[in-house]
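What follows is a group of structures, each given as structure tokens.
Derivation of every value follows stated rules applied to the coordinates shown; laboratory data play no part. Note that this is a predicted model, so its numbers are computed, not measured. Cβ atoms are built from the backbone, for glycine too; each structure is taken alone.
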Structure I
Amino acid sequence: MMIVGLTGGIGSGKSTVAKMFLDLGVPVYDSDQEAKKLMSTSKEVKTAIIQLLGDGAYNEEGLDRSFIAEKVFKDSDLLEKLNGIVHPAVREHFLEWAKRQESPYVIQETALIFENQAQDKYDCTILITAPENIRIQRVVRRDGTSEQAIKDRIHNQLEDGQKKKLAHHVIENLDLDKTKEKVKELHLKLLAIAPKF
């Protein structure tokens, strides 16, 4: 089975593209959602997070995301350590999930493939791009976040120009109908090469 990594910066529309692949019958693993679940349900992950960040990382409702964000986004060392707990757990969970799928290829939707130098873990990578001003507009509309906060997040990620050199396939996501066409074309290409894996 071929393992495909789908990535793109904030506001690029990678979740929209993931849904298009899902509609074509391709199993898609949403790393963000699964990471949140594992941070709440895995005893090992919870214990490691509490050891790293303290008891405040969890409250009566479970994971205290604002407490965690407050701590790690100002401290890159802590963020790296948190990622060192969560990313391997997600990777293990994804590989277990992939074994259970009956499909020529599966997709792992994940934000930081190239930033984490994880491209070698995939047989193929797809990068979703869009101009920065459009990405900012999309996230402002979606989350009601300030433009500055989004720019800060964008500038914490690798530039699309660098990522394009590393990705196997690039889809610029401006017009949904055109994106859908590109996804269908790429799906056929991936089906053709999947048996080699």
Structure II
Amino acid sequence: MSVPIDLLPQEISTARLKLTPACEQFVHELREYCVENRAHLQPWEPLRAEGFFEAESVAERLSVMAHNNASGHAAHFLLILSETGEMVGECNFTNIVRGPFQACHLGFSVAKRFEGRGLIHEALAPAISYIFEQVGLHRVMANFRPENIRSAKLLERLGFEREGVARSYLRINGVWADHVLTSLVNEIGAH
């Protein structure tokens, strides 16, 4: 079962941000974000070939994200500053599994020059509420490398609980890396 299309929001607004569902109209913004933050995000992501940063590749990724949003397999949001229209981050709820699991994985990033301003917390709190209340999931899982203290503190502040460590969990920045496994469970009204 997938998320009915009418449950997908046009956007989620916060005091400073618009969480806009990913679509092809944001090729320029996403490309600029990826290029500007390449070195900043590299320690936390898979190695990226040069083609990853080209407009055609960015357009293709956005098309896949939009398809996954519409089909209910994911909820990909671009974080846009309300005041300037600049893309400052992203959050992605992927691998949505229905049936008895009712869960997904959360990934997120913020531009280096916007770190420490609380923007990711401001975005994730209502995005998680949307995933629980509108999409009807029971569990959101977020995993991070042990040395990523910023992510650890953010997830703890959002109520995620540590569940353990997975050895050689993902190939990140060219090496198999351990990850701390965390989750947040919808205690109020899981469907």
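A value of 2.4 was derived for distance in nm of label points 7 Å out along Cα→Cβ at positions 63 and 183; which structure in I, II was it taken from? Traced to structure I. Source structure of the calculated read-out (relative contact order in percent (Cα under 8 Å, 6 or more apart), 38) within I, II: I.
Given that volume of the Cα convex hull per residue in Å³, derived from a single structure, equals 129, which label among I, II identifies that structure?
Values: I: 129; II: 119.
Label of the originating structure: I.
Looking across I, II, the calculation of distance in nm of label points 7 Å out along Cα→Cβ at positions 15 and 95 that yields 2.8 traces back to I. In this comparison of I, II, the computed figure -8500 for helix-only ellipticity at 222 nm (-39500 (n - 2.57) for each DSSP H run of 4 or more, over all residues; to 500) is attributed to II. Comparing distance in nm of label points 7 Å out along Cα→Cβ at positions 71 and 103 across structures I, II, the highest value is found for I.
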